[in-house]
Structure I
Amino acid sequence: MTQFVVAALTLVVATGEMREPHDRPNVVLIMADDLGYGDLGCYGNRKIATPNLDRLASQGARLTDFYAAGSWCVPSRKGLMTGIHPYRGGISIDADFGQRITLAEMLRSHGYRTALLGKWHLGMESGLHPLEQGFDLFWGTTRSNDPPTYDGRIQVYETFRTAKEADWPVKLWHNRTVIEEPAKQSLFTKRYTEQAIKFIQRNHRRPFFLFLAHNMPHVPIYASEQYAGRSQGGVYGDVIQEIDSSVGRIVEALGEQGITQSTLFIFTSDNGPWTIFREFGGTAKPLRGQKGTAWEGGAGVPAIVSWPGTIKPSVCSEFIVGVDLYATLASMTGATLPANESLDSIDMSRVLLEGEPSRRQEYLFFSGAKWREKPFSLRSGRYKLHRRTNDVSRDPHTAAKIPERQHDPPLLFDLHEDRQEQRDIAHLHPQRVRELQRAFDRLRDDLVSE
């Protein structure tokens with residue numbers, strides 16, 4: 001434990017809490033961008049030091065069977081914000097999303113002050129701006145940090161290797177005003193952390209929802225001068241260690257205000273790592289696959305849930321998906337789920353608080369981020385059925401799409417025995433394959449019917 005975290009926790013013990021822990025807890029939700037399952041020390045990484053996240057995991061629930069809602073940025077965020085499967089009716093960010101009650105809107109209606117710091121990526125058209133989707137404060141970027149450069153270079157490995165910070169036409173926003181262009185990407189994490197601390201200091205006497213959606217470690221990646229060259233994992237490791245330090249500073253800020261035990265703290269990633277970009281991407285190991293694939297490493301991500309004094313330290317191996325955070329946070333904050341919303345979200349509060357089994361049995365996975373994308377895979381209980389697979393989303397040198405492989409009969413894996421998806425057992429379980437084929441079709445038809 002770092003000295004500042006020790007000091008923060010000591011301060012809480014000395015001063016007491018500002019309010020009862022169960023009286024509408026604060027919610028701090030931190031989401032990294034393209035962080036892999038194997039990128040943190042508490043998930044087995046030995047090159048990247050993440051002492052603050054490791055400590056958070058040891059004091060709370062470390063989830064080992066958690067999936068982002070999708071294996072790409074937009075579907076993952078749409079599922080998180082709405083509690084609805086992101087491919088229900090397609091993933092385009094349109095009037096349908098604008099009419100949904102977002103997580104921020106639900107919590108604000110329950111008396112929460114709300115802030116989005118970092119990446120939005122769910123539209124800026126009328127009705128879609130964060131300020132129109134339940135956030136009182138927006139300080140960050142509207143989309144990913146990798147548009148074509150000012151001189152027209154596209155998002156390929158060579159561009160990420162050679163382009164400078166000033167080459168990327170990324171805007172930094174404060175509410176509806178652009179405050180910097182091009183944004184200094186090496187300062188993203190530092191600035192978001194400072195804004196998070198200010199928000200906590202201003203709002204510690206009332207319940208708040210702080211959604212910190214880091215741009216990093218999505219390519220192009222940059223660490224601030226203070227962290228550059230500090231890790232054993234190259235520039236990618238530097239970026240992760242800076243995010244870890246950010247977590248420690250936010251925990252410290254909560255302690256200084258005496259609200260650590262009144263705060264539910266969640267850390268996760270929007271999808272798996274973009275390993276095709278080599279030193280600029282992370283690792284999903286021991287899982288197979290990466291961002292943009294339906295293998296376990298595409299949507300399988302780290303997830304840590306901490307609520308000191310309420311959630312007991314544990315390693316949770318229950319099946320949970322990002323869409324489930326919607327209903328779970330409603331339950332844990334006492335908010336009321338909107339009528340006809342959260343169609344696909346399952347309340348996991350008793351899983352986290354009482355150690356009960358997850359009620360989730362199924363989830364349909366997609367690989368791409370296109371309208372009406374065909375589903376690739378089905379998770380059902382301990383089994384994973386693949387009708388289509390791809391090992392990478394695109395060629396890292398040309399950006400050309402890589403065709404997927406069709407499987408007839410499908411591939412079948414027992415994830416309880418083979419989480420790495422190495423041993424196809426479809427030929428051993430033909431009846432199970434038929435059952436899962438029917439479940440696959442049922443879920444697909446349900447999603448596309450809207």
Structure II
Amino acid sequence: MKKRVAFYTFGCKLNGYETEALKGTFHAHDYQIVEYNEVADVYVINTCSVTERADAEARRIIRQASRNNPEALVVVTGCYAQRDPQAIARLTGVNLVLGNAEKGELYRLVDQKLREKAATPEIRVRNLRREGGPGFAFPPIDPSAFSRFTRATIKVQDGCDEFCSFCIIPYTRGRSVSRPLADVVAHARRLVEAGYKEIDLTGVHTGNYGRDLPGKVTLLSLLQELEKIEGLQRIRLNSLEPSTISEELIDFIACSRKVCHHLHIPLQSGDDEILRRMKRNYDAATYADLITRIHQRMPECGIGADIIVGFPGEEERHFASTRQLVERLPLTYLHVFSFSVRQGTPAARYAGHLPPEVITERSALLRKLGQQKKQAFARRFLGRTLPILVESKREKETGLFTGLSENYIRVVVDAPESLINEIVPVRIVRVTKERVEGTLCPAPALTAGG
């Protein structure tokens with residue numbers, strides 16, 4: 001009888017990628033992949049630690065594993081495990097705590113733990129800043145029957161050397177490291193051969209891709225090579241830091257037949273004083289100039305931004321600067337985060353921490369502004385036809401399929417299952433606060449003799 005393994009993933013696309021790779025390893029060793037709420041022999045929880053809320057939710061999910069099956073092996077990995085392994089090991093039912101550098105060994109260590117049947121929790125977490133990480137020894141995702149995704153993700157970079165004052169990631173992910181260009185291209189070819197139309201490139205600091213590799217390898221040179229792959233229709237970038245977006249990169253994306261006109265560029269604050277305290281390497285004017293140039297070059301580009309609300313010392317005037325900057329920039333959506341203290345970061349020691357109710361009020365204002373911008377952007381396409389990649393996920397309320405446009409508009413459409421993983425023309429017919437609705441465009445009729 002096959003052993004059963006269940007996974008639960010928190011956080012970023014990078015964690016999602018790594019979980020899929022781990023699933024592939026267990027699948028190759030004849031494990032059955034089951035849902036997390038089912039009874040399994042092994043539970044793997046891949047954690048995030050960007051906020052205290054993420055930590056609390058991870059603890060809840062870890063405890064759930066023991067309730068599902070008190071005899072199961074419970075493995076916790078990811079950034080929370082990297083940051084505070086002792087706290088994880090003290091949780092009831094936890095058998096194995098692995099850092100981010102140890103993820104690539106997870107199957108072997110699980111197999112060893114099952115053979116030993118040892119009751120004492122084991123911790124294997126190296127200090128990534130002192131000892132370094134494994135580079136790209138982590139296994140790539142190979143296409144497999146259990147994958148439910150229509151867009152494939154490739155991890156091209158890991159780690160960060162920026163040390164923003166609020167961020168724990170340089171400590172939990174280690175130094176910036178890039179995957180060799182030839183490996184990325186070969187991986188992309190395999191995914192295209194397996195039928196994927198769109199590939200998302202992900203990393204902690206994707207814009208830094210190639211800086212640690214020999215030769216003149218950059219994110220731009222990687223995109224140039226990926227564009228040559230026959231059958232690959234879309235390449236989507238994840239978050240890029242403002243300082244890594246050159247004029248040459250903007251020009252290439254604008255002219256590319258394959259790179260999506262969608263960029264996510266963290267702002268964090270629109271006030272120069274707060275940006276300096278955050279140890280960001282740009283000011284508000286530089287950011288505004290970048291967004292304006294992208295918009296002028298690609299007027300229909302989807303442009304998103306991250307913003308942190310309630311950073312220590314943020315007064316009403318600082319928040320007003322952020323709000324006014326966002327209002328006037330052609331951003332099309334926002335990801336708004338409430339400041340969360342991360343022990344070990346400089347910001348944790350800063351004076352001027354804000355009351356939770358102030359942070360909640362300001363966050364609500366920016367989320368409302370972000371929703372208005374998102375809706376206004378979608379309304380620009382009413383009555384127009386957009387190519388949509390139909391995904392396997394269905395809208396909960398209606399059961400209809402959803403899909404993404406090149407410029408990051410999610411559209412609900414009544415489509416047959418045969419169109420999953422196909423890029424099809426969809427006419428945008430309705431935009432509300434909750435959703436964008438579209439209808440399939442009829443296939444063009446063949447002319448006589450055509």
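Since every read-out is calculated from the coordinates, none of them should be taken as a lab result. The shown structure was predicted, so the numbers you read here are calculated from the model rather than taken from an experiment. Cβ atoms are built from the backbone, for glycine too; each structure is taken alone.
Among the shown structures I, II, from which was the value 0.65 of FRET efficiency 1/(1 + (r/R0)^6) of positions 239 and 359 (r between Cβ atoms, R0 = 25 Å, to 0.05) calculated?
Numbers: I: 0.10; II: 0.65.
Here the read-out was taken from II.
Ranked by FRET efficiency 1/(1 + (r/R0)^6) of positions 71 and 383 (r between Cβ atoms, R0 = 35 Å, to 0.05), which of I, II sits at the highest value?
For this comparison of FRET efficiency 1/(1 + (r/R0)^6) of positions 71 and 383 (r between Cβ atoms, R0 = 35 Å, to 0.05), the top structure is I.
27, 18, 10 is what came out when semi-axes √(5λ) of the Cα gyration tensor in Å, for residues 151-246 alone was calculated for one structure; which of I, II is it?
On the way: I: 27, 18, 10; II: 25, 14, 12.
The read-out was computed on structure I.
With relative contact order in percent (Cα under 8 Å, 6 or more apart) derived from the coordinates and found to be 10, which of I, II does the value describe? Please report the intermediate quantities before stating the final value.
Working: I: 25; II: 10.
That value comes from structure II.
Which structure, out of I, II, was Cα extents along the principal axes in Å calculated from, if the result is 69, 65, 50? It would help to have the intermediate numbers written out before the result.
Working: I: 62, 53, 46; II: 69, 65, 50.
Structure II accounts for this read-out.
Among the shown structures I, II, from which was the value 20.2 of mean count of other Cβ atoms within 10 Å over residues 39-46 calculated?
Details: I: 20.2; II: 23.4.
Source structure: I.
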